[in-house]
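Trainee: Structures follow.
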Structure I
Amino acid sequence: MTSKPLPGGAIAALPRHRLLGEFSLWSADLANMERDLHRIEPYVDLHHIDVADARFTPGFLFFPDFVARIARLTAKPIHVHLMVEAEIVEEQTRQFIEAGAGLVSVHAENGEAGLRAVALAKELGAEAGVVLRLETPITEAEPFLTEVAFFTLLGTSIGVKGQSLSDKACDRLREARSLMKRVGREQEIVLAADGGIREQTVPLLRAAGAETVVLGSLAFGDKDLPGRIAWLHALETQP
């Protein structure tokens with residue numbers, strides 16, 4: 001299986017005038033994945049696939065074979081979020097890019113191994129991103145920000161569905177935006193919010209500077225998906 005990289009600044013070419021629609025396939029009907037992919041394809045900016053090793057996070061999630069299957073069914077880019085321990089993050093980066101991921105995000109908590117994984121992703125022709133757990137200081141991402149195209153903040157505890165958005169989430173987005181400005185890469189990095197994504201929280205996250213939110217049941221559970229995405233695109237950030 002050949003990879004589906006995002007060459008030539010394709011992340012930078014994503015719409016920046018509106019909120020992106022990043023669909024978490026963890027919330028799809030896994031027994032009817034092809035049906036769900038067909039339904040969401042017109043509205044997706046990025047597919048989001050979580051990967052968990054049951055050590056860095058509470059449980060297991062998704063494998064390269066799953067990504068390879070998705071890559072054959074969609075024309076949209078695939079963003080893999082690696083929630084794995086440092087000792088396997090580089091090999092996992094390679095495996096998921098080979099399976100079809102065009103963007104791989106690693107955790108800043110992986111430290112030097114995470115930085116090596118970012119370099120490897122770019123060497124293999126994909127884009128790279130960095131993610132922070134809710135409890136990790138924003139400044140821990142700084143060593144990654146000269147190299148990545150995505151900066152994702154978790155707004156809930158890692159790896160558990162159905163949680164409420166933390167009261168800290170919006171302030172952390174604003175702090176992340178300030179850090180991106182300080183390193184001179186605000187225009188090159190997409191700032192993402194993941195976790196606690198609800199109808200009442202998305203406007204708050206957007207106002208705090210989120211450029212994409214990872215949609216789960218808010219999208220997959222909505223019978224009027226075109227209307228939901230039109231609502232999403234119309235949300236304004238703070239001037």
Structure II
Amino acid sequence: MFNQILEELNSSIVSHGGHKVNVEKRFQEYFSKKKDTVIRSFLWDVPGFRRWRVTRMDGGEKLQVLNSVAYPNYSNEQPILGIDLLWFEKKGKLVAVLDFQPLIQNENYFMRHFEGLKTLKKNYPDFDSNKEMNLYDSQKYFSPWVLFYVGEGNNLKYSLREVFIDFLDKYWLIHKDPVQNYQKLSPKKIKELHISYDAYNAEVDPAHGLFKSYFGKEWADDFVQEFLFPNCNNRR
């Protein structure tokens with residue numbers, strides 16, 4: 001289901017000067033013990049970002065996953081881009097989480113970076129299932145305007161692709177036209193917050209359990225700590 005979405009993401013990254021870089025072989029492609037599920041991961045070198053990763057998991061009609069996280073350079077305080085899409089074809093169930101993940105929960109910070117996401121929240125009311133978002137502390141690394149959908153994948157009033165393209169466009173906009181003339185976070189502080197983000201997610205990300213069930217504990221632990229959230233190892 002997510003092949004077209006992945007193509008849109010790749011095309012968008014390339015159009016903004018990105019190019020793929022090597023991924024460690026054991027994380028580049030890995031099959032489940034039953035060989036019925038494969039997970040593939042990619043890294044992009046994108047101007048203005050220190051790390052942009054993408055993961056695509058294909059379990060056939062059982063489960064499809066697309067995940068991506070983009071970290072701006074430490075000199076840029078803009079939010080981290082977070083994308084989580086899951087499709088359970090047998091059940092016809094879609095779970096979608098799209099957010100500009102804030103480094104801090106602060107009203108001035110929100111005013112500087114979230115006008116675009118606020119607009120999307122109004123334009124796509126189906127993506128307003130925040131009350132069901134109980135796997136995370138929503139007050140920590142999610143914005144008040146996170147686009148969150150849980151339900152029948154065929155019941156959306158607009159295509160997921162349409163929402164996804166609008167979401168990416170709004171994020172590129174704040175990256176292209178950063179707010180000027182304000183007291184921004186220092187690079188040192190931003191680095192600390194990126195490390196805290198990885199440390200927190202390495203502990204609580206529900207995908208960890210999913211990966212363990214498909215690919216085994218040893219590989220899943222390494223994947224989460226060394227590929228998905230490598231900065232977690234830098235926390236003192």
Structure III
Amino acid sequence: MQVIPSIDLEGGRSRIVFWPGASTGVGAPTDRPERIAAHFVELGAPLIHLVDFDGARSGQPVNLEVVGLVASRVATPLQLAGGVEGADQIRLAFAAGATRVVLAMSVVEEAELLRAAIGVAGDWLAVGLDPRPERFAAFPWRRAGVPTLDSLVGELIDRGVRRFVLGHGGSDPDLELLRGLSRANDIDLFVAGGVRDLAGIRRLRDSGVSGIILGEALLSGAVDYRAALEAAS
């Protein structure tokens with residue numbers, strides 16, 4: 001299982017100040033995304049996940065200059081989420097240096113938009129879904145009823161999606177749900193949020209997911225990245 005560091009971008013900076021030497025009192029804190037990304041790549045990160053908070057609010061990528069800075073600093077795939085809602089935004093993200101993108105859950109009701117997005121990004125496209133029951137039920141569906149997560153994933157697979165990011169916020173991931181999705185489908189499944197310690201990583205390790213995306217837990221120092229890699233192996 002991959003352990004993927006995540007950096008939230010706002011106003012050209014990381015929303016969380018990172019101080020890798022906080023426990024020992026050495027080094028200096030930084031909110032520079034390219035420096036934070038370089039730190040984790042040096043430790044073996046296979047991918048850096050970037051979340052454009054400004055872009056998520058505006059519906060268009062905003063922190064593309066930052067994406068470019070990170071891309072110029074690390075020779076590691078970059079996955080961008082937030083404000084990437086169609087083919088044109090994907091082209092902008094790729095031009096800036098991103099190599100993968102995550103579309104918002106709203107794309108599930110936009111068949112033509114999704115088709116065009118897959119045409120640009122292919123297998124480097126993921127769809128972000130929120131599996132929390134209350135959030136899933138509250139989504140403004142345009143169909144007769146609320147689909148199950150299983151049926152929605154199957155529908156998206158039929159439409160060409162092979163990568164999914166399940167965002168849990170502060171809620172614990174449903175391990176049985178993850179196991180079921182992993183066993184029933186030939187997909188790359190990533191979990192974002194809901195994991196706050198090494199025990200949580202170990203619980204996910206045997207669920208069949210491809211990777212876990214860790215943001216605040218890593219940047220705050222609550223989870224050590226080397227220890228997280230060991231827990232995931």
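Trainee: A value of 26.6 was computed for mean count of other Cβ atoms within 10 Å over residues 103-110; which of I, II, III is the source structure?
Mentor: It traces back to I.
Trainee: Given that distance in nm of label points 7 Å out along Cα→Cβ at positions 39 and 55, derived from a single structure, equals 2.3, which label among I, II, III identifies that structure?
Mentor: Among I, II, III, the structure yielding 2.3 for distance in nm of label points 7 Å out along Cα→Cβ at positions 39 and 55 is III.
Trainee: If you don't mind, another one. Suppose distance in nm of label points 7 Å out along Cα→Cβ at positions 15 and 159 works out to 2.6; of I, II, III, which structure was it derived from? Write out the running numbers ahead of the final one.
Mentor: On the way: I: 3.5; II: 1.4; III: 2.6.
It must be structure III, since only it matches.
Trainee: Thinking of I, II, III, which structure, once distance in nm of label points 7 Å out along Cα→Cβ at positions 63 and 167 is computed, gives back 1.3?
Mentor: III
Here, each number is a calculation from the coordinates, and none is a lab measurement. No experiment lies behind these values; they were computed from the predicted model shown. Cβ atoms are built from the backbone, for glycine too; each structure is taken alone.
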